[in-house]
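*Asks:* Next up, some structures in structure tokens.
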Structure 1
């Protein structure tokens, strides 16, 4: 995008099932850029076609053509009336970073959570990812361990 692009291209929109291939390509590019395993765009597209048809996972796109995305998952929680949301992914293509597209996506994601009655947005960030930590902290997110930079511990078990 350039400075001449319309303002409407900078407004995030909710991805539909028709956008599954675009969301899949952006997620694949994200993982590839950061040397993280990816099942590939075809597997992601298949999964996203199903997930985007429901309400538990929402992808927001920004740009025309789409150059960034936010993926938000919603789940019920016993501690609040509304759902808790987790920002699973936030990605902007390298060539358009620094244009506040990430901020627009994060704002839109938070607005969506509030609209659904949610009171909490969670984000997992690797401790050594200082750029991401600065980005989220500058937008009001707090780290539960503010003076620690060790890696985020995420436990899982494949079943």
Structure 2
């Protein structure tokens, strides 16, 4: 993927958007330490370059409903393109699977699943086995509490790239 040339001001703008979501023009400019009009123009350029996927609210789900959260590691029997595509098509079709990363090493995928209860989770796993018969094995890890869930520090990560 082609990288976009960014300077320190761009990083401040992206960091503010990452931390706060949508901000007013004046508040974003204040955080980025530039005047509002050029700040907004930069944000438009960063969005046009595809650097902002969207804006999301951080909802406190446990205050709304009961749910079961599970981390699942999955290993496929075969590593052919068709196997990966079939599995990933299933993953993308299910709302309960909120995150999926492909990994190298012992497991092929790590999933984050949020379902209404244990029974709903078991139904999801059976549906996965039915839809993607190439699953060799999976391991489940029931989440008891979230200790940390944040975004990466964009300023630190980009420090070696931005000049």
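Here, each number is a calculation from the coordinates, and none is a lab measurement. Model, not experiment: these values are computed from the prediction. Cβ atoms are built from the backbone, for glycine too; each structure is taken alone.
*Asks:* FRET efficiency 1/(1 + (r/R0)^6) of positions 46 and 94 (r between Cβ atoms, R0 = 25 Å, to 0.05) was computed and gave 0.20; which structure, 1, 2, did it come from?
*Replies:* Working: 1: 0.40; 2: 0.20.
Label of the originating structure: 2.
*Asks:* Let me ask another. If we compute distance in nm of label points 7 Å out along Cα→Cβ at positions 118 and 142 for structures 1, 2, which one ends up with the highest value? If you can, show how the numbers build up before the last one.
*Replies:* Numbers: 1: 1.9; 2: 0.5.
Structure 1 comes out on top.
*Asks:* Name the one structure among 1, 2 that helix-only ellipticity at 222 nm (-39500 (n - 2.57) for each DSSP H run of 4 or more, over all residues; to 500) of -12500 was derived from. Kindly include the intermediate steps, with their values, before the conclusion.
*Replies:* Numbers: 1: -9500; 2: -12500.
Going label by label, the one that fits is 2.
*Asks:* Have a look at 1, 2 and say which one yields 18 for relative contact order in percent (Cα under 8 Å, 6 or more apart), as calculated. Please report the intermediate quantities before stating the final value.
*Replies:* Details: 1: 18; 2: 28.
Traced to structure 1.
*Asks:* Supply the structure label, taken from 1, 2, corresponding to FRET efficiency 1/(1 + (r/R0)^6) of positions 30 and 126 (r between Cβ atoms, R0 = 25 Å, to 0.05) with the calculated value 0.00.
*Replies:* Working: 1: 0.95; 2: 0.00.
Of the structures listed, the value fits 2.
*Asks:* Of structures 1, 2, which gives 1.09 when Rg/Rh (Cα atoms, Kirkwood Rh), for residues 62-101 alone is computed from the coordinates?
*Replies:* Numbers: 1: 1.19; 2: 1.09.
For Rg/Rh (Cα atoms, Kirkwood Rh), for residues 62-101 alone, the value 1.09 is produced by structure 2.
*Asks:* Of the structures labelled 1, 2, one was used to calculate distance in nm of label points 7 Å out along Cα→Cβ at positions 38 and 78, giving 5.8. Name it. Please list the in-between numbers first.
*Replies:* Values: 1: 3.9; 2: 5.8.
So the calculation was done on 2.
*Asks:* Name the one structure among 1, 2 that P(r) over Cα pairs in 10 Å bins from 0, in percent of 8, 29, 24, 25, 13, 1 was derived from. If you can, show how the numbers build up before the last one.
*Replies:* Details: 1: 10, 36, 40, 13, 1, 0; 2: 8, 29, 24, 25, 13, 1.
The read-out comes from structure 2.
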